[in-house]
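No lab work stands behind these numbers, since they all come straight from the coordinates. Please read all numbers here as calculations on a predicted model, not as lab measurements. Cβ atoms are built from the backbone, for glycine too; each structure is taken alone.
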Structure I
Amino acid sequence: MPVPERDPVDRQLLRDSAYAALCDAIVEGTLAPGETLHDHELCAWLGLSRTPVRDALHRLEDEGLVETAPQRFTRVRPLDQAGAQHAFTLIAAVQGLAAELAVPALERDDLAALGRANDAYVRALRAGDGPSAYDADERFHGVFVRRAGNPEIEHVLDRLGPALRRLERLAARQLPGRRSVAQHQAIIARATAGDAGATASATRANWHTLGAMVDAALAG
């Protein structure tokens, strides 16, 4: 049996490297909304050939971070209210489903993890630390996503993750307030009581609150 060539593995690693670098640059704003992306500039910046860079751009287009018009342009997708509304409608629904599936399987350690993540969330809000607040919020909802045990939910949220982080960065100028904290507390209380439907409802409301903040930031 001939020894398999390693080129496919190498190409995969190069493609992943290009994707990670470009995704981070878009989410952080280094590559600004609407900025035109030229293959030769990106290749020089990343030190990679055109193939892995183009593969990475195709993946970013699928995730809603890049848009293309054949023979015209490839650019960072501009931020817009309609796109954000569509994203948060889907995120709220999927996160609500994760919570509903997870509640019957929650253990004491899971409830403790929710409490710790929420405490970190409150501390970050009091400190005016947007990135830390959103990191804590991700850990909070991640408890339900992991315990739901549905890989398709994880797949959808992984795909939406970069676009969500980009929108959260925009919303960091307007940190969530009492309403979001109260929603977290309601989620914990309902999950502790084992009420899956009510937990799902509170989770959806929590994500719609963030979506409304992003919508206001884009409108401003």
Structure II
Amino acid sequence: MMTSGSVEELSWWQLSNPTQEELQQSGGLLVEDWPHARQVRRLSLALFEATLPLHRLDDHAKRLLDRAAFLHNTGMMIETRRHHKHSFRLIKEAQLPGFTDDERYEIACIARYHRRALPSKDHEEYAALDRTARKRVSILSALLRVGDALDYSHDGRVIDLVADTALTNEATWAILLRSRPLADLDEEIAQAYEKADLFEKVFKRKLRLVTLS
């Protein structure tokens, strides 16, 4: 069931500067758009819950996704074109409270694959993970890619999302989206389908996005 939170109740995402708690969570890393970072984290975690029957990952994995989603664009502070690779390096070298070195490395990998190439053992950073971690990184990166796309306009158009069980079957996993009043989700949906390549690879289901009318 979707939450009934109003746009006003979600106004926290518009804060242009990080809070002290967020700076602590980020290990001092900065991002170029804090509202976008918050929104992508929120959407990625909602996708985690909406796809739980598919991945069956635990709260430990959810914590990794939470931090990776929040910091996925930290590399933008260095360069736009290859910011996903810069995000990997910056996160890998940061001191993230509450995470071990191995966990921080996984977080860096998840952020690295939020765009462009899919995870591959041809990539040194991905090949360094053990089999279990590689699977987890692929799943969480798949969710992050879609979550990032659903805030393509960087203005928090998607308020909520849940699995649409009525339209879900063995070939398709449907997600129901609720948007801000009068918001157009055409660009967000188009980008999400474009970045659903990893989702469809790891879950072996086509992604279907449905807007709440």
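Quick check for you: by mean projected area of the Cα convex hull in nm², which of I, II is greatest? By mean projected area of the Cα convex hull in nm², the leading structure of I, II is I. Calculating Rg/Rh (Cα atoms, Kirkwood Rh), for residues 76-131 alone for structures I, II picks out I as the one with the greatest value. Each of I, II could give distance in nm of label points 7 Å out along Cα→Cβ at positions 108 and 188, but the derived value 3.2 comes from II. Which one of I, II has helix-only ellipticity at 222 nm (-39500 (n - 2.57) for each DSSP H run of 4 or more, over all residues; to 500), as calculated from the coordinates, equal to -14000? The structure behind it is II. Figure out for me which of the structures I, II the number 21 belongs to, where relative contact order in percent (Cα under 8 Å, 6 or more apart) was derived from the coordinates. Structure II accounts for this read-out. Taking 0.60 as the value of FRET efficiency 1/(1 + (r/R0)^6) of positions 52 and 92 (r between Cβ atoms, R0 = 30 Å, to 0.05) derived from one of the structures shown (I, II), identify that structure. For FRET efficiency 1/(1 + (r/R0)^6) of positions 52 and 92 (r between Cβ atoms, R0 = 30 Å, to 0.05), the value 0.60 is produced by structure II.
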